[in-house]
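Asks: Take a look at these structures.
Just so it is clear, none of the values below were taken in a lab; they were calculated from the coordinates. Bear in mind the structure is a predicted one, so any value in this text is a computation, not a measurement. Cβ atoms are built from the backbone, for glycine too; each structure is taken alone.
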Structure 1
Amino acid sequence: MAGLTDYLERAVKDKASDLFIVAGGKICEKVEKHLIPISDDIVFPQETNELITELYARAGRSMEEYDARGDDDFSLSLPGLARFRVNAYHQRGSMAAVVRIVVFEIPDWKDRHIPSQIMDLAELDHGMILVTGTAGSGKSTTQACIIDQINQTRDAHIITLEDPIEFLHRNKKSIVSQREIAIDTQDYLSALRSCLRQAPDVILLGEMRDHETIRTAMTAAETGHLLIATLHTKGTVNTIDRIVDAFPSEQQAQVRVQLSMVLRTVVSQQLLPGSRGDLVPAFEIMHMTNAIRSLIRESKSHQIDNAIAAGGSEGMIAMDQSILGLYQQGLISRDTALEYCDHPEQLQRRLG
């Protein structure tokens with residue numbers, strides 16, 4: 001059987017997104033949403049245990065939490081190769097893991113088809129930017145590109161709070177402090193509260209998981225910081241409703257007012273199968289206008305989609321408009337466009 005390093009090197013070489021170590025089958029990598037076996041033989045519990053124990057050893061991490069809870073998240077770096085996010089877990093009484101491959105280099109935003117309207121967000125100096133989407137939709141890559149743009153162009157102290165750290169940022173024009181949850185700090189809420197005393201100009205918040213973290217994040221955005229945060233939601237309207245619904249009902253009206261004042265932009269994205277066997281991102285972009293602020297305050301978020309569709313002159317992009325553009329550029333097929341859009345019948349008419 002090949003060793004751990006062999007499998008990790010193969011996954012990086014093949015530009016895989018994930019490596020799967022699960023007993024009862026072959027070790028597999030995922031390349032462009034396809035699972036590809038890369039071990040010669042089926043691996044059994046003893047072999048998966050050895051591989052995952054080695055992952056912990058390479059990361060210098062205790063297995064205490066894994067043994068106590070049955071699952072664990074951590075990261076490790078192999079110099080000259082890549083950085084890896086690991087989710088280790090028990091399944092059928094044996095050890096298993098999914099390893100996410102994250103390369104050291106910050107991707108070029110043009111190569112990743114990220115619109116210039118998103119990169120322009122690096123010029124904002126206060127308020128809240130939300131980057132949303134389902135798991136594996138490329139949110140971390142988009143955020144890394146925005147942070148790198150700030151790092152290249154502004155004198156700023158950037159603090160990132162991540163679980164785990166995915167992209168490594170070297171100091172350029174800015175100073176970048178990267179803190180990993182459970183290693184450098186206890187949790188998101190305590191890290192966010194303490195970072196407000198660390199003279200930040202820009203705060204990257206890996207995830208807003210509860211109403212206390214959301215409230216603290218909005219306060220940070222109100223007090224002159226640029227805060228970039230992630231939510232696992234699909235679409236702008238769902239994002240706003242998710243934030244409001246995280247609070248008790250008696251607080252929601254106040255939260256809507258506060259959110260309408262601090263929110264600057266919501267970016268919602270998804271990855272689509274490309275015509276060349278690659279993955280191509282589609283983006284919905286909502287910038288705050290007086291009309292959208294009023295809709296949020298008045299609990300009329302269901303009307304926001306229409307405001308986005310009509311806001312092209314203000315740099316807004318509806319998801320279906322983004323998907324139509326990808327099709328017109330030949331980056332995705334007609335079937336893919338219709339499968340991933342929000343309104344298939346309307347898009348079909350526009351496609352003719």
Structure 2
Amino acid sequence: MSTPVQDAATRSDYLLSQSIGDEVAARADALDRDGGQARAVLELLAADGALDLGAPHNADGGLGAMAGVISELSSRCMSSAFTTWAHRMTIEYLAAAGTPYAELMLPRLRSGEMPGITGMAASFRELAGCGSLEITATPDGDGYVLNGPIRWASNLYEDALLVTGVRTEQGERLAVALPLATPGITVGSPFSLLALGSTASSFLTLTDVRIGAENILTRDFEKFLTAVRPTFMVLQTAMCAGLARTCIAQARQSLVGVNAVFATEVESMAGKLALVSSAATKTAHSVGGLVPPTRAELLALRLAGAEVASGAAALEARTAGGKGYASSSGASRRFREAAFIPVQSPSEAQLRWELASCGQ
């Protein structure tokens with residue numbers, strides 16, 4: 001007899017309202033065909049009080065609930081979940097910084113009115129020692145002039161707010177926030193993706209972009225990134241878990257006839273998901289506490305989440321048979337969504353590299 005998978009980060013902390021869940025699920029296929037903008041989910045969640053839970057650093061124990069939001073979304077539509085994750089991380093950065101400019105922008109992000117862009121991949125690679133910041137910041141009065149690329153970002157809507165890292169000529173590293181509509185920012189053509197095509201994802205080029213001192217979120221770059229990284233990793237893991245949960249549930253439904261030979265593999269994958277979900281819940285509730293998760297624990301959790309999502313999607317595809325091979329099928333969509341996870345920053349390669357360095 002099979003045992004239902006319990007995604008603790010989802011089930012015990014947050015239940016997506018029926019109306020939102022149904023709407024997200026109903027829009028999933030259209031978004032997969034680029035039929036709309038994934039940002040529509042932001043105002044839905046804001047109206048339900050489910051867009052900024054735990055910000056910042058697990059305030060009021062809410063990070064577990066926010067992980068539940070992300071997990072529930074990804075179980076229905078990865079485009080909606082990924083859009084929400086990027087937006088919620090932007091809220092995290094502003095709430096953690098607490099500057100006057102951040103406090104001014106936060107209400108618009110908390111309401112879902114202004115989308116948030118997390119252009120921080122290069123910053124986290126810089127922190128890990130496996131990359132470097134590409135945007136330069138040249139002093140200009142009390143502010144700076146920014147130049148350089150952001151290789152990938154999402155939620156690139158005209159009214160969005162961008163958070164990214166920059167480096168001065170003297171080697172100082174800063175985190176800054178500025179509207180995407182700031183003169184000098186060029187948005188590239190939208191990427192043609194296997195999935196997530198409705199997430200407004202592309203590259204950016206900053207050319208002589210002027211910002212003031214008020215746009216600086218922090219000059220303590222390493223401390224700031226170390227503080228926000230747990231939320232970053234926990235919410236990404238929740239996204240993996242939600243997708244895996246649906247894939248496993250669908251695979252179970254297909255265990256009839258000759259497909260019964262996959263039963264052991266499905267139950268094994270369900271066990272792996274249960275372990276990831278339990279660890280994610282524990283980690284979410286420890287963020288901001290007296291004994292916060294270590295870097296190695298966060299890396300291992302995120303890698304395990306990625307592995308179970310990829311494995312579960314592949315297993316669903318195998319049990320779905322020919323009908324799952326049709327591009328319009330849910331199995332096909334989830335398989336393509338799962339293909340994004342190993343390349344999402346931090347990529348599988350970066351996670352493995354960082355884990356290895358933790359042991360040195």
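Asks: Quick check: 154 is what I get for volume of the Cα convex hull per residue in Å³, calculated from one of 1, 2. Which structure matches?
Replies: Working: 1: 154; 2: 129.
Of the structures listed, the value fits 1.
Asks: Right, another one. If distance in nm of label points 7 Å out along Cα→Cβ at positions 55 and 175 comes out at 3.5 when worked out from the coordinates, which of 1, 2 was used? Don't jump to the answer; show the numbers that get you there.
Replies: Values: 1: 3.5; 2: 1.3.
The structure behind it is 1.
Asks: From which structure (1, 2) was helix-only ellipticity at 222 nm (-39500 (n - 2.57) for each DSSP H run of 4 or more, over all residues; to 500) calculated, if the value obtained is -17000? Please report the intermediate quantities before stating the final value.
Replies: Details: 1: -10500; 2: -17000.
The read-out comes from structure 2.
Asks: Right, another one. Among the shown structures 1, 2, from which was the value 2.6 of distance in nm of label points 7 Å out along Cα→Cβ at positions 207 and 223 calculated?
Replies: Structure of origin is 1.
Asks: Also, I was wondering about something else. A value of 15.0, 51 was derived for Rg and Dmax of the Cα atoms in Å, for residues 199-302 alone; which structure in 1, 2 was it taken from? List each step's numbers first, then the result.
Replies: Numbers: 1: 15.0, 51; 2: 20.3, 66.
It must be structure 1, since only it matches.
Asks: Using relative contact order in percent (Cα under 8 Å, 6 or more apart) as the calculated read-out, with 19 as its value, let me know the right label among 1, 2.
Replies: On the way: 1: 12; 2: 19.
Considering all the candidates, the number was obtained from 2.
Asks: Now for a separate question. Quick check for you: by FRET efficiency 1/(1 + (r/R0)^6) of positions 71 and 327 (r between Cβ atoms, R0 = 35 Å, to 0.05), which of 1, 2 is greatest?
Replies: 2
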